[in-house]
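Next come the structures, one after another.
Rule-based calculations on the coordinates, nothing more; no lab input. These figures come from a predicted structure and were not determined experimentally. Cβ atoms are built from the backbone, for glycine too; each structure is taken alone.
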Structure P
Amino acid sequence: MPIIRLFTSESVCAGHPDKICDAISDAIVDAALTQDPHSRTGIETVAGANKIALFGEIKTSADLNFEKIARDTVKRLGYTVPAWGFSQESEFNNDVHQQSPEIALGVDQDGAGDQGMMFGYACQETPELMPLPIALAHALARRIDEARESGELAWLRPDGKAQVTIRYEDEQPVAVEKLVLAVAHAEDATAEQVRSDAIAKIVEPVLERYKFALPGDENITINGTGLWHIPGPESDAGLTGRKIVVDTYGGYARVGGGAFSGKDPSKVDRSGAYAARYVAKNIVASGLATKCEVGLAYVIGQPKPLMQTIDCFGTASVSDEELHAFKDKLIDTSVKGIIDTLDLARPIYSATSAYGHFGKADLPWEKIAS
């Protein structure tokens with residue numbers, strides 16, 4: 001008899017309140033890096049009913065219009081109707097201050113911007129070498145947004161969630177067991193229309209792409225409460241960095257101690273996690289293992305990690321010594337080494353603020369080294 005287990009991951013749309021905040025924070029990071037590649041940022045955004053607020057610290061020579069960046073981002077994400085209780089017209093407050101000189105002292109010497117541990121993971125379950133549950137959840141969330149932005153489903157409003165449960169047999173994914181979508185919609189769209197359209201226009205195309213069949217109708221939930229009219233922070237406040245599991249591996253692998261968005265690459269919460277994914281993905285892509293988790297840990301002000309681990313869960317085809325030699329040849333895991341190897345001191349971070357930070361082929365930590 002096969003060993004059977006279920007695993008569930010979720011993702012959220014770009015208009016989810018927490019993702020609005022991630023998008024604003026990363027738009028500020030990108031704007032700063034565009035003018036000053038040496039910018040240091042730790043930007044936290046809060047979004048609530050008719051309110052947008054910025055907190056955190058920055059050190060940059062860039063001339064930034066924080067309010068315009070925030071309002072333009074909110075508008076881009078589809079919040080253009082004040083009646084929803086949140087829009088680009090919402091009240092704005094900026095409490096960002098200069099970076100602490102104690103932090104700057106270490107970072108300016110190419111040291112880590114904070115202590116912490118980071119993990120990267122890769123496996124052979126999908127073409128992007130990501131776990132299947134989170135890959136499907138991201139694809140569904142992205143498809144919800146595409147259907148809204150294109151006008152294909154005109155009743156959709158920004159905000160939404162996707163959740164996928166995968167059935168594994170002997171550690172191999174074999175079926176989509178259960179599927180949940182939550183989508184904000186116009187008042188004149190009936191629950192029946194929302195359900196039928198969501199299955200036909202969102203769920204079916206994504207599952208076809210990944211070559212999986214629909215679960216039974218009783219295992220598909222669309223809007224568990226029956227309706228959802230008001231999207232965004234009017235219904236649920238948002239905060240930068242609150243979707244760490246969505247941003248990484250959907251709970252399938254270990255999660256580090258810090259969020260990513262709003263931080264420049266001197267912050268190893270971000271760059272260290274990207275380096276760990278880069279190593280893990282290249283190990284799997286090179287055929288050295290079928291799944292791999294890489295761990296790094298840093299101390300503030302010091303350039304090199306004080307921990308480096310590689311765990312292939314018994315799937316490695318080479319020794320531990322060879323795996324570490326492969327890592328050392330692939331990338332220097334000092335802070336400067338990561339930033340230089342992956343070319344991180346540039347405005348690439350807005351692309352990470354929705355649908356996860358991993359599995360997107362055009363990002364530098366997703367590249368397969370030649």
Structure Q
Amino acid sequence: MSDRLQTLLAARPWLLADGATGTNFFAAGLETGDSPELWNLEQPEKVQNLARAFVAAGSDIVLTNSFGGSRNRLRLHKAEDRVGEINGRAARLAREVADAAGRTVVVAGSMGPTGDLFEPLGPLTLEAGTAAFAEQAKALAEGGADVLWIETISSVEELTAAVTGAATAGLPIVCTFSFDTNGRTMMGVTPAQLAKLAHELDPRPLAYGGNCGIGPAELLAALLNLREAANPDDVLVAKSNCGVPEYVAGEIRYQGTPELMADYARAARDIGVRIIGGCCGTTPDHVRTMKAALDGYQPGPQPTLEDIVARFGKVSSGAEAQSAGAPLGGLPAEEGAGGRGRRRRGRAERGSTPRF
């Protein structure tokens with residue numbers, strides 16, 4: 001088992017993760033609807049160029065180009081029988097960049113949702129989902145990943161299947177939910193419920209938190225609620241989208257400036273988050289500014305929800321209610337469905353491009 005991530009966490013108060021994949025791949029020529037995972041085989045130099053740019057910007061953790069690398073997702077591109085080849089190559093490409101960095105850089109094997117609904121709302125069984133994640137996890141481990149990074153999850157069933165499958169590869173596990181629906185995930189899970197779940201999973205994740213969503217304000221509000229429910233020594237993760245997405249001229253654009261993301265990074269540290277990065281829309285320039293903002297920064301008092309709204313904009317009523325201590329009850333009945341598609345364009349199309 002690789003201990004690179006544990007070693008860095010033991011030595012430093014915070015680590016900087018990377019940013020978006022899709023946004024930067026589109027700038028490099030990826031066409032809408034194409035599989036970024038196939039670029040591991042077809043455009044490996046472009047995949048490595050992005051990883052190098054994030055490492056040069058200061059990232060301590062780089063995610064592999066494998067978000068949509070499960071059998072279920074690759075089926076959309078008639079590549080479901082190439083799971084081992086694609087994921088193994090994704091990990092090797094990132095490993096080569098990390099090993100040439102001249103410092104310790106963690107390679108995180110990105111594993112996104114299957115895109116299928118789990119029983120009883122859909123056809124995917126827990127056993128089949130677990131097997132799909134296990135197949136992907138083993139290929140990432142064999143390619144040289146240090147940790148398996150399960151991201152943009154929205155349901156308990158999918159996270160359970162992902163963690164159980166990932167455990168077969170013998171690597172540490174990090175998991176993040178996307179709180180993008182009125183303070184909850186699309187399938188109804190709250191930050192407090194994630195904290196409880198993280199302590200019940202076997203194996204227990206090394207770190208957990210939130211990614212993607214609808215901008216820094218909502219993610220920071222979710223992290224406030226997560227921090228309240230978490231144990232003091234839990235390692236929390238924040239990977240926010242770069243501002244709020246806007247639909248302009250037929251494309252999704254993210255309006256977040258490097259300065260906005262730097263302010264978000266400091267706010268996350270004030271909340272007690274130890275792994276900070278960006279998601280959709282985040283470029284190496286954003287990450288570079290985030291690193292400059294965090295270097296030498298001494299965390300201040302934990303911000304209130306009012307502080308977050310004043311600095312980053314409005315949050316949903318659901319996030320406000322949770323921060324006010326409204327009773328949450330148990331997991332909602334509808335939560336039991338497996339995965340959301342992905343954090344992209346329309347929900348019907350989500351799944352074709354990771355980390356916009």
Seminar exercise, completed: The value 22 for relative contact order in percent (Cα under 8 Å, 6 or more apart), derived from one of P, Q, belongs to structure Q
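Given a value of -9000 for helix-only ellipticity at 222 nm (-39500 (n - 2.57) for each DSSP H run of 4 or more, over all residues; to 500), calculated from one of P, Q, which structure does it belong to? Provide the component values of the computation, followed by the final result.
Numbers: P: -9000; Q: -12500.
The correct label is P.
As an exercise: log10 I(q)/I(0) by the Debye sum over Cα atoms at q = 0.07 Å⁻¹, calculated from one structure in P, Q, equals -0.24. Which structure is it? Walk me through the numbers before you get to the answer.
Values: P: -0.32; Q: -0.24.
Working through the options, I get structure Q.
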Problem set entry | Answer label among P, Q for the case where Rg/Rh (Cα atoms, Kirkwood Rh), for residues 180-291 alone, calculated from the coordinates, equals 1.07 | P
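Using Cα Rg over 2.2 N^0.38 Å, for residues 20-235 alone, single out the structure from P, Q with the greatest value. Show your work: numbers first, answer last.
Numbers: P: 1.23; Q: 0.98.
When Cα Rg over 2.2 N^0.38 Å, for residues 20-235 alone is calculated for P, Q, structure P comes out on top.
If distance in nm of label points 7 Å out along Cα→Cβ at positions 36 and 76 comes out at 2.1 when worked out from the coordinates, which of P, Q was used? Can you show the working numbers first?
On the way: P: 2.1; Q: 1.2.
Working through the options, I get structure P.
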